[in-house]
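In what follows, structures are represented as structure tokens.
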Structure P
Amino acid sequence: MGHTETTPLPLAEQRRRHLPATAALGWLAAGWRDLWRTPLPSLAYGVVVFVLSLAVVICLFRLELDYILFPALAGFMVVGPLVAIGLYQKSRDLEEGRPVSLARMIFVKAESGAQVWFTGAILCLLMLVWMRAAVIIYALFFGLRPFPGIDHIVPMLFTTPVGLGMLAVGTVVGGLFAAFSFAISTFSIPMLLAEKIDAFTAMGTSISMVFRNLPVMLMWGAIVLVLFLISVVTGLLGLIIIFPLLGHATWHSYRAIR
């Protein structure tokens, strides 16, 4: 009886893993394990992210740019996948049995070369566009009224019809920015780290991978959002553990769906 070769699945079908939504919890568990295997480099990485984030917030207040604080915090989630590239490197090293070091996590050598930084530039541009859009939305609803300050913005937003209208529009626009940035970045940065591929192909493939695995990716997006909000509530201190956890877990999400 002759040997029958199996026809390989089309690439689009290979990218559709039919994973249950609960698989996202498995990625989180795998990220937790990576965090505590040689933990010092990951925790040091988290400390650096915390210090830099806190410095940005302090600078915004000192420069009287506190009106873009909330858009800036939301924008952090846009560029987060690029910032986490060193954490992907650690998880990759653990997976391939290579030694782990903070130096390797900081001075990352991506297989795609400069393409990963080109993608990072696009993400930074997207964050700036979102921040500008947020300022325009505020101006459309409140005119040229000066920003009332952090202490007064919450009552103004939640107790006035204009504030509620701005919240509704801002949520829709912000949701579109968030969905697009999540789709293009969540897999493209790990892919550019591990594969010789150009930036646009990586971003397009990331979009395909996300939308062909919507149940698990919606769950993953919700987990990322909740953990980021916990970091914000803790005065960003939670980033020291939460950011490395999400970075390592994102690598495992890429490995599960690629």
Structure Q
Amino acid sequence: MGCCVSKNGDSRASRVSRWKSTGIVSLRDCKLKIFPNEVLDLDRSVRTIDLTHNKIVDIPMEISKFINMQRLVLADNLIARLPVNLGKLQSLKVLILDGNHITTLPDELGLLVRLERLSISRNSLTSLPETIGSLRNLSLLNVSNNKLNSLPESIGSCFSLEEVQADGNSIKDLPSSVCNLIHLKSLSLNNNKVQEIPQNILKDCKVLHNISLHDNPISMDQFQQMEGYQAFEARRKKKFDKQIDSNVLISSKGLDEGLDL
């Protein structure tokens, strides 16, 4: 779904009419450098904007007009910062910003109280704002391949989190508050500097069945000695048993499903 005029003569007027009727603006791979004005003029009719793989540098302040927008996908652009009025997008449920040049997230991110999925991998983040703890409906957080040294203590207030992806950072340890994430199912921290994880995480996160810790200093012995390890191992094996029919293979270490050190 491109933005250029098609062979059938897809005019600006017909595109705008289609966007208004569907609520979906898809302008992938269009070599855009800015948000098109015809998109900014749509206001309340927009439910989804997908501008993946363009050359957009800035998100305009006018983005705050899209008060009914539920999905904003801006992956693989040249965006370096987010506008502070992003927090006005009170209907937003999905925010995808993978593959940009973002170094910081504004505190106003915490105002997106309906947000369920936040993916901002392959950027240059050095920290996450403490206000992320206000995202009580967030189920997926993907911050892989950034420059993070830690995750904020407030992450423990993201009570709906089911999956955290933080591979490829410089994280040394996790805040104890992650033990509050009772819905957490999957935690991926490959290629970090993790030496230990909170002692109660296996005991308190009772649905956690996948922990991936490739290329970290933490040892298998440390993990096996944690309280709740046996229950975790039972959950991991149960999940693995369900995948046998799908030809899921485990390595010689037997750790590729659920626990990977």
Structure R
Amino acid sequence: MAVIRCDFFAETLELSTSMTVVLPQEGATPPPVLYLLHGLTDDHTAWTRFTSIERYAADKGLAVVMPQVHRSFYANEAVGMRFWDFLSEELPATVDRFFKVSGRREDTYVAGLSMGGYGALKWALRDPARFAAAASLSGALDLAYIQEFDLRPHIRGLMPRVFADRQVRDGDEDLMHLVRTADPAALPRLFLRCGTEDVLLKQNERFVAAAQAAGVALDAGFGPGEHVWQYWDDQIRIVLDWMLPKPA
């Protein structure tokens, strides 16, 4: 496998940014690709520094693209930059230009942890034709609740910068709304895991309930675990086995 730090200019952000990319070095055909999203306090290097994603991807012949979006909640910031447009439009086009990876829906996946779990499911629900499957680990999945009721100082300061007076509830940043209004037949396969000791457990339980009420198939599971890298390192292996099972 090759691990590449790619520094490039993003037109939608109007600045230079970075992504970390893991690429198979063998194989005659373009490999499947996983967009793997970071959490609120991380960057594009976190998955390679704190997990063995390179080794796990090698076993699958999988390319992994890890972009940097800072503390944006994968949204177009009210006071800042257009990170949603960067993620959903410019990034895939840039990856297609720079790297030899498959562009087929059946070979394209997205996953993330915490804020990245939210980003992964938002991308899959808003652009379901792009992905074969999407996965959230310990996701910050109820952004309307976070905007309205989370009183932690770092969140109170973040929400106005990202959303200003734009209300998340019942809009296209609200996963509960997106899953309620989705066409279940059009969606990619969806996967969710969260630890029972995780601070975001209740948000994940609410998303599972919303999916069930909407008739949306979701492979959801809860078990021992906190909001820590040891849990995500264990779970990302399960995600990859679920996304890319070995041939019978």
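Matching task: 20.7, 66 is the computed value of Rg and Dmax of the Cα atoms in Å. Pick the structure from P, Q, R. Please list the in-between numbers first.
Working: P: 20.0, 82; Q: 20.7, 66; R: 16.9, 52.
Among P, Q, R, the structure yielding 20.7, 66 for Rg and Dmax of the Cα atoms in Å is Q.
Which structure, out of P, Q, R, was Rg and Dmax of the Cα atoms in Å, for residues 77-156 alone derived from, given a value of 19.6, 58?
Working: P: 19.6, 58; Q: 11.4, 31; R: 14.6, 45.
Comparing all candidates, it corresponds to P.
Taking helix-only ellipticity at 222 nm (-39500 (n - 2.57) for each DSSP H run of 4 or more, over all residues; to 500) from the coordinates of each of P, Q, R, which one would give -10000? Going through each structure in turn, the value belongs to R. Taking mean count of other Cβ atoms within 10 Å over residues 173-180 from the coordinates of each of P, Q, R, which one would give 18.1? Computing mean count of other Cβ atoms within 10 Å over residues 173-180 on every structure in P, Q, R gives 18.1 only for Q. With respect to relative contact order in percent (Cα under 8 Å, 6 or more apart), the largest value across structures P, Q, R is given by P.
Any read-out appearing in this document is the output of simple, stated calculations on the displayed coordinates, not a laboratory observation. Predicted, not measured: the structure shown is a model, and the values here were computed from it. Cβ atoms are built from the backbone, for glycine too; each structure is taken alone.
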